[in-house]
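Before anything else, here is the set of structures, which you'll find just below.
Where a number appears in this text, it was derived from the coordinates with a stated rule and is not lab data. This structure is a prediction, so every number in the text was calculated from the model and none was measured. Cβ atoms are built from the backbone, for glycine too; each structure is taken alone.
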Structure I
Amino acid sequence: MSTHLPAPNADALASSQALCRLIEAEISRNHGWLPFSRFMDLALYAPQYGYYSGGGTKFGAAGDFVTAPTLSPLFGQTLAVQINALLPQTAGVVYEFGAGNGALAATLLQSLDSTQLKQYCIIELSAELAARQRQYLAEHAPASAHKVVHLDRLPETLDGVIIGNEVLDAMPVSVVRWQANGIEEMGVVQQASQFEWAARPLADPALLAMAAPWAAQLPPGYTSELHPQQQAFITTLAHKLARGAIIMIDYGFDAAQYYHPQRHQGTLIGHYRHHSVHDVFFHPGLTDITAHVNFTAIADAGVRNGLDLIGYTTQAHFLLNLGITEQLAAVAEPTDNAYIQAAAACQMLLAQHEMGELFKVMAFGNNIDVDWQGFARGDLCHKL
């Protein structure tokens, strides 16, 4: 499976091996079996060794995957159109989760109305990533860098616009398997110095409540993910958001599509050096592990906790509604190289077979206007 993948260097391999020893110790302490959600948490966020908490390059051409903000500033410039309409209704603060290398923050700082934007808060748990973001912003948005505040925890009250681009998909998920005689939770065991899957009867009452409604519809052996951490995250934001908006952008489906009978192996996948890796135990700490977002569950979590569901649509519809083609036209003359490059990036953001349809935008509001330009056409809330 791994023969065609580039080998990690010695330092990276040593870091991965150290993480493996840490996970092995936790499996041992847990009587030989670890819920997959805990394995994923350690693989991504274990201090010093996790994928996001370690020191490797994740984003852009040199990393493991490309995100919309690293693809083109057109993404952030167009998103800014919607945020500019919302900021005057709030205290003028933007809160960004999952800021990556700082590319989206830099574009937004340059594109947002400077008289309305009072502060740009980046919530970042990784000190290493926070340092990279500060450096990137000092280089790419020096005039507005003084408005940036890094936080390692959420404020008690939020009043502004919360954005999260590809944040939800990086949260640990539980993996379950529906069988004729009950529901199993998939966990991780160690066999001959390798991590392997192993099933146990699902015992957690909260997970059972999420999984049980699908039991009658899914064939025996059907395996997929549950997303309690994503829902808990939205619940926390809902309780803290006194006034403002939440905009989540990510790849995913409504529940009926997520648990479609043909999607019988779920959506869990790894990303390593721009390769998709189906073995999520491949070089722990060096491989990103993600699962698609169940947007029906996200919508339920928001509405159940008092938020208005503003809209749900594809990334393509959202960006087109906000005028991305006009932003593209302003880049340069169509014959210029800059325009040709920007148009290619725009195609990636909008095309059905690229990011345009798989990526969705979901927004919530509290004590603000519910009529947004971004959802003027193509709203999919009826599918939730």
Structure II
Amino acid sequence: MVDYAFTDLYAQKRLRNMKRIVFHLNCLERGGAERVVATLSGQFAEHGYEVYIATEWQGADEYEIHPQVKRVHVGLDRKQEQQGRIQKFVGRILNLRRFLKKVKPDIVIAFARKANYRALTATIGMKLPVLISVRINPIGYYDFWSDKIQIPLLFRRAAGCVFQTPQQRDFFPKYVRKNSRIILNPIDEKFIGNEIPKKRENVVVHSGRLVDFKNQCLLVQAFVMVHQVHPDYMLRIYGPDSFDGTKQKLEDLIDRLHAEEYIQLMGSSSALEKDMRCAALAAYASDYEGMPNVVLEAMALGLPVVSTDCPPGGPRMVIQHEQNGLLVPVGDKNALAAAINRLIEDRKLAQRLGRNAAKIGQMASPERIFEEWRDYMEEITGKQ
């Protein structure tokens, strides 16, 4: 016979001892930081943590989250949306603060610039550790006049900071760097452990949001040069529209170059691990990136990868030139085209780079990255 009173008491005690985490970011619409939060929150939930994701709004095309992770809206309500700019700012801070006081988490983990500032402001006087995370090139994102005020005022309060690259970390003052960590992004498990195909298609693939800083227009221009040498190859670009005008620019460029027959915009895909797996190689032309998930995923699939060596050093963190991929200068379409041609023509090189690239799947598996975050978080909170 089951002693239900004892069982309930045990469950309540276990719940009280469970570490409670709140992730805070703008939304879960498809992007790099959002994907990391969706994966990481699920890992914490799987390991017995009580996990909340507190967001400002809900996007149209969002990542799915683990069923045990609780999604909470802490953004503005309809009445607050009608208020002035300063009132909106205060409203966002107060909404987050009220939620944190209600759930009493052990730690808040903030992702991206505005979320970092909000979390640090909302927790003033609460004795609640806030772990912030920098996800992009700080030059151009953390060097506005407002940042020069907010970083000294707020980042000193952070219990810690997770960076993706040393170049990101070195941008910030010593008081931010001293208790920081560099942690790779977790790769979705569906990209890990796939058998490398013996025969590949005459296709070059690219994945990622259609957005200006990923410079898909440069990739299109480079591939037109590739097609002149290898007319039997195609370029397929996978990724959702970011609505910043990039998709229209790409469509106009492809039309102007009369490249519709061999350059295709494929849109979003929920099965990239299948769509990309048999391609000849993957190519990326970003002007800047934090730690590009799409590069990690292509590498985990065993694809030879060509990428620009862009700031703040995300691709360089995982691609060792000539060992598990090729790096080319930012903005150099000739170098990009030459690298793609090289991998098309030298299949032994392509195979070697692809085999070595696949090893990233173990280095950045969800379990391994979870362990790095957990160890760092518990070091901060002082809990075992």
Notebook entry, point to check: With distance in nm of label points 7 Å out along Cα→Cβ at positions 42 and 74 computed per structure, which member of I, II shows the largest figure?
Noted result: I
Notebook entry, point to check: Thinking only about FRET efficiency 1/(1 + (r/R0)^6) of positions 114 and 322 (r between Cβ atoms, R0 = 41 Å, to 0.05), which of I, II has the largest value?
Noted result: I
Item checked: Given 14.9 for mean count of other Cβ atoms within 10 Å over residues 274-281, calculated: source structure among I, II -> I
Notebook entry, point to check: To which of I, II does the computed value -13000 (helix-only ellipticity at 222 nm (-39500 (n - 2.57) for each DSSP H run of 4 or more, over all residues; to 500)) belong?
Noted result: II
Notebook entry, point to check: Where does the value 19 come from, among I, II, when relative contact order in percent (Cα under 8 Å, 6 or more apart) is the thing being computed?
Noted result: I
Next item on the list: Given a value of 70, 60, 40 for Cα extents along the principal axes in Å, point me to the structure among I, II it was derived from.
Entry: II
Check: Here mean count of other Cβ atoms within 10 Å over residues 98-105 has been calculated and equals 25.5, so which of I, II was it run on?
Finding: I
